[in-house]
Structure I
Amino acid sequence: MAGQEGQQHPLSIYFWVWGLLFVISALSYAVDYIGFEGYLRWTLILIFMVLKAGLIIAIFMHMVWERMALSLAILGPPIVLLVLIALMAIEGDYTEITRLIYFGEDTTEFIEHH
């Protein structure tokens with residue numbers, strides 16, 4: 001055990017990724033600075049967020065050099081959660097649309113009884 005050494009990765013990889021993270025963060029701030037609004041703004045921010053998280057997990061947490069089984073064990077549950085969240089969002093939209101079709105627009109006002 002004393003004679004075994006771990007994997008050595010060149011520092012240039014870490015500096016390159018650090019620079020890339022800096023650029024992606026600058027682009028994320030530029031989205032707000034430029035003044036994008038609505039879905040475009042949130043889509044860009046989420047894309048930059050996922051890119052940064054992916055780079056951090058892959059390089060700084062050494063997932064890119066791990067076995068596939070370990071990678072799937074760590075990344076699998078969050079992916080499943082995202083799929084389930086997407087399914088719930090789709091089902092929620094379906095429920096809202098169905099209620100609007102059958103019950104119409106809710107125009108009733110809440111009346112307080114004193």
Structure II
Amino acid sequence: APTWMKTINDWFTGSLKDEYYQLWADYNLRFYEEYNKRNISFWGMTTQNEPSGAGWSPSQMNKWIGANLGPTIRNSAFSDLRIMIHDDSRHTFSNLSLLLANEKTLSYADG
């Protein structure tokens with residue numbers, strides 16, 4: 001996310017501010033819309049590489065996927081786009097169980 005959307009004005013630290021969760025989901029959707037205009041399609045997406053470096057806690061990621069990203073993608077022309085979660089380093093692998101334990105996140109996760 002751009003630094004102005006984060007709690008700390010830094011590319012590598014800080015978390016996405018709550019008030020920008022939907023805007024960030026909309027930004028992700030817009031990415032696919034713009035590529036689609038150029039006849040470039042995608043089969044899947046990841047929620048974000050290095051979520052721990054960007055300040056995503058499992059609870060924040062669950063909230064964003066369940067309330068924002070998942071519904072935004074599934075209610076769009078890209079409803080068949082596969083959403084893959086936790087494409088992070090193995091040192092945060094324990095976070096995966098926290099993501100998978102959330103039914104709302106799991107309902108949108110394809111991998």
Structure III
Amino acid sequence: MDTLELIKLSQEGNKEARDRVVTENVGLVWSIVRRFANRGHEMEDLFQIGSIGLIKAVDKFDSSYEVKFSTYAVPMITGEIKRFLRDDGMIKVSRSLKETATKIRIVRDNFLTSFARE
């Protein structure tokens with residue numbers, strides 16, 4: 001049975017089909033999680049968040065758009081991880097402020113590396 005058939009069955013309530021689609025696409029989640037390594041969170045935690053994105057992709061996929069499931073799933077998984085990284089913390093900080101802080105951190109790291117300082 002191919003992925004599209006499994007997704008259709010899953011959307012009709014078949015839990016075994018859903019589990020199979022998720023299991024068959026675990027590698028996709030791991031490949032995306034690796035992009036977010038070394039950001040202060042365990043890889044396994046990011047994998048769990050990415051898996052939520054994968055499950056949402058299975059539930060919301062619409063085959064009428066004639067795109068591959070992976071094409072649809074990658075932004076869903078990535079978005080879920082980015083949302084977690086952005087919203088993690090006790091104090092909510094605006095997205096633009098976090099982006100500015102990231103840019104500052106990159107410039108600082110480059111400066112320290114180029115001048116061999118700490």
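No lab work stands behind these numbers, since they all come straight from the coordinates. Being a predicted model, the structure only gives us computed values, none of them experimental. Cβ atoms are built from the backbone, for glycine too; each structure is taken alone.
Tell me which structure, out of I, II, III, gives 13.7, 39 once Rg and Dmax of the Cα atoms in Å is calculated.
II
Taking distance in nm of label points 7 Å out along Cα→Cβ at positions 45 and 77 for each of I, II, III, which is largest?
Largest calculated value belongs to I.
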